[in-house]
Structure I
Amino acid sequence: MQRYNFKTAEEKWQKIWKEKKSFKTSIKKNKKKFYCLEMFPYPSGSIHMGHVRNYTIGDVLARYKKLNGFNVLHPMGWDSFGMPAENAARENNLHPMIWTEKNIETMKRQLKLLGLSIDWDREISTCNPKYYKHQQKFFLEMYEKGLVKKKENYVNWDPVDKTVLANEQVINGKGWRSGAIVERKKLSQWFFDITKFSQQLLDSLENLENWPNKVKLMQKNWIGRSLGCEIDFEILGNDQVKTISCFSTRPDTLFGLSFLAISVDHPVSKYYENSKEFTNFKNECSKTGTTEEALANAEKIGFKTNLVAINPLDKNMQVPVYIANFVLMDYGLGAIFGCPAHDQRDLDFAIKYELQVNPVVLPSNEDKKKFKINKQAYTGEGEIINSKFLDGLSAPNESVLKTISTLEE
């Protein structure tokens with residue numbers, strides 16, 4: 001038996017595929033369509049086994065569909081914008097475009113040696129004006145429809161590289177490249193105002209019958225639409241501050257209230273701008289990153305104001321108002337009410353500043369007389385307790401709606 005010479009055989013068939021344009025996609029209305037798109041690679045210089053695995057899986061799927069009579073579109077592109085190109089340009093004294101295009105040429109040649117069934121006539125690169133002009137067009141259309149806005153917001157700032165970092169580039173609170181402690185810095189940025197069409201996005205997910213449920217759940221979480229209500233707290237201590245409003249998805253825990261916390265950028269904070277203690281506190285807050293991980297892991301610190309908030313469900317309950325590092329101005333209304341017994345972040349804060357911890361949700365397997373919160377908040381379902389007219393209701397199914405109804409009266 002003649003030994004298989006893979007080099008000769010592969011070169012032969014790859015040449016035939018190229019000459020006959022075997023993988024070129026054309027419009028065939030009599031066939032079912034199938035679009036196979038793997039994640040675009042970053043042109044880092046050479047492919048590795050991760051690339052081989054990823055594109056082999058996609059290639060098997062594309063070929064299988066083609067053999068089953070589908071008109072398959074299997075393109076390729078390059079995710080070619082990013083920090084690596086900038087870094088390489090600095091290190092090698094090259095223009096980023098030269099470095100990027102050279103890497104694309106190398107990786108394209110390597111991918112072709114794998115014999116993938118890719119339609120290379122449809123190749124794109126995200127740094128090419130022919131590609132990103134379409135993104136710019138989409139942006140302008142959304143801007144014209146009032147779905148894009150510009151505002152100041154916090155970013156992850158690397159003080160050494162002097163650049164903004166994505167959440168994924170912040171590792172254990174430090175910049176992935178420089179190792180410097182990441183700071184919060186306010187910059188003017190563009191935002192898609194998805195709150196204007198979040199319900200439409202959520203409704204449309206239900207029409208995706210063939211999507212895996214876990215993927216649809218990820219999309220719902222990304223859209224991040226929260227159901228709750230605004231709560232107005234009457235404020236004492238400053239004649240110019242009558243009320244502070246909070247948005248909450250769990251207003252039924254109001255009887256567990258022990259403090260109010262607002263963002264350092266909340267309008268109320270302007271009354272403390274001349275305080276040296278507040279200025280130091282604000283500088284300390286800037287050292288906390290903007291990622292959920294950074295906020296969750298950072299020490300919870302607060303600046304106690306001279307203000308007092310009154311519980312709208314019980315006027316006899318009056319609690320202190322803090323400015324806190326874990327409250328963001330762009331979430332809700334830039335203010336939260338603290339219920340330490342049922343929120344771990346609030347509990348950490350309450351323990352640090354020796355605030356009351358009042359349980360108001362009883363787990364089904366617990367005795368009311370013995371139930372106590374120590375260092376772990378209870379965030380599950382249960383029965384409302386210690387909450388006057390809400391006592392005995394199922395939480396959150398019954399208690400949330402009852403509380404909202406009462407607040408609206």
Structure II
Amino acid sequence: MKLFAGLFLSAMLLATPVAGLTECKVTGSGEVNVISNSYPSLEVVNGAMEECAGGELKVNAKMTTEHKEETNQALAASSSPYDLAQVSNSTIPPLQAAGQLQSMNDLVDIYKSEYNIEDAMLISFGGEIQAIAFQVNCQHLFYRKDLLEKHNIAVPTTYEEVIAAAAKLKSEESIEFPLGGTYKSGWNLAQEFVNLFLAAGGEFFQPGSALPAFNSNQGVESLELMKKLMGYMSPNALALDSTAVMQQFQQGQIAIANLWASRAVKMDDESESTVVGKIDFAPAPALVAGGAPATTLWWDGYVLPKNMDGDRDLAFRVLMEGIKEDVVKANNDITIWLRSVYQATRFSKGAYESAKAGAPPYPMKPQIGLVHSAIGSNIGDFLSGKESAQDSLADAEAAYLAAAKEKGYVR
């Protein structure tokens with residue numbers, strides 16, 4: 001897969017979605033049912049797909065934060081109620097490994113010219129196109145440029161510099177805490193660990209195996225750094241997700257955080273933010289000077305379930321209407337689109353520079369989701385002072401092994 005090779009070099013973000021500006025070319029009869037996560041860029045894509053509804057054609061999009069569980073259940077059933085399912089590089093591996101996805105090579109060949117389907121959008125496994133990606137995202141540094149200038153602090157490029165900056169900012173009376181972090185126990189917390197662990201050179205699995213390897217020196221190092229950073233965050237950091245940290249910025253409560261690029265434009269949303277024009281963006285900090293940014297690159301896209309009952313050609317065309325060039329042009333600032341017509345803005349600077357500096361993609365292994373869940377459910381005990389880093393990692397290792405054996409990844 002060559003998704004990330006030239007992604008940002010060829011070219012975030014929550015502006016108001018614009019729907020209904022482009023006419024859907026799809027005609028015919030039938031029904032296309034879609035399931036996805038729930039956030040603004042998906043409102044745009046799903047909304048554009050629903051514009052195709054009319055006459056004897058029905059298009060229904062369900063947006064839910066429980067989409068992963070519902071998608072897994074639907075694709076494992078005898079027949080899927082959904083014809084299109086939104087996935088990412090963290091959720092597609094087990095679906096692909098289980099043989100639950102259709103190849104779309106023939107459909108891409110038929111419609112590539114009509115919809116200008118670009119190679120960067122094609123997610124392939126063994127030469128089989130099994131997902132169409134439409135956007136990318138990553139976590140990177142957000143910071144209060146006015147406060148860094150006030151305290152004569154250079155924009156941090158390493159976590160050592162982040163901690164030094166936080167120490168200086170403790171005396172700043174206009175904020176409540178120097179740092180923010182998406183440390184909510186579960187998925188968010190595990191993602192913070194993943195970012196640091198990979199940057200430290202950690203390997204999640206033993207070579208050529210699904211046996212775990214994250215209970216390691218790099219794992220302990222990552223947890224210790226997370227705990228050090230937490231010392232400059234809100235006392236309830238383990239309850240704060242991306243939305244909560246975004247709101248901390250908007251309300252002037254924090255000065256620095258590693259946050260998703262998809263939250264950048266919201267910093268200047270005058271209806272919500274008290275810090276309009278005061279937030280700037282930079283690459284995610286590295287663990288050491290000159291190292292790769294401690295973040296991972298993500299894509300989002302759609303798949304055709306193998307067990308769908310509907311018309312695959314119709315579903316594919318409806319999908320293409322949702323991510324066509326006119327939709328991107330009308331909603332440029334909503335996300336970092338995987339299309340050449342996308343125009344980069346200052347809000348995408350941090351993601352662009354993180355990718356350029358060598359940030360890796362999030363691992364695409366069938367069992368990585370089990371590791372992510374096990375880590376997110378267990379490392380909070382160390383961060384809250386209940387046990388040692390080694391014990392938390394051992395607990396996560398045991399939880400992963402139990403789940404991996406149940407799924408058949410480990411015997």
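Coordinate-derived values only; no laboratory data. Remember, it's a predicted structure, so these values are computed and weren't measured experimentally. Cβ atoms are built from the backbone, for glycine too; each structure is taken alone.
Match the computed value 0.95 of FRET efficiency 1/(1 + (r/R0)^6) of positions 64 and 264 (r between Cβ atoms, R0 = 41 Å, to 0.05) to one of the structures I, II, and report its label. This figure was derived from II.
Largest in FRET efficiency 1/(1 + (r/R0)^6) of positions 208 and 376 (r between Cβ atoms, R0 = 25 Å, to 0.05) among the labelled structures I, II is structure II.
Thinking of I, II, which structure, once log10 I(q)/I(0) by the Debye sum over Cα atoms at q = 0.07, 0.10, 0.11, 0.14 Å⁻¹ is computed, gives back -0.53, -0.91, -1.02, -1.32?
I
Starting from the value 1.2: which structure in I, II was distance in nm of label points 7 Å out along Cα→Cβ at positions 88 and 104 calculated from? Going through each structure in turn, the value belongs to I.
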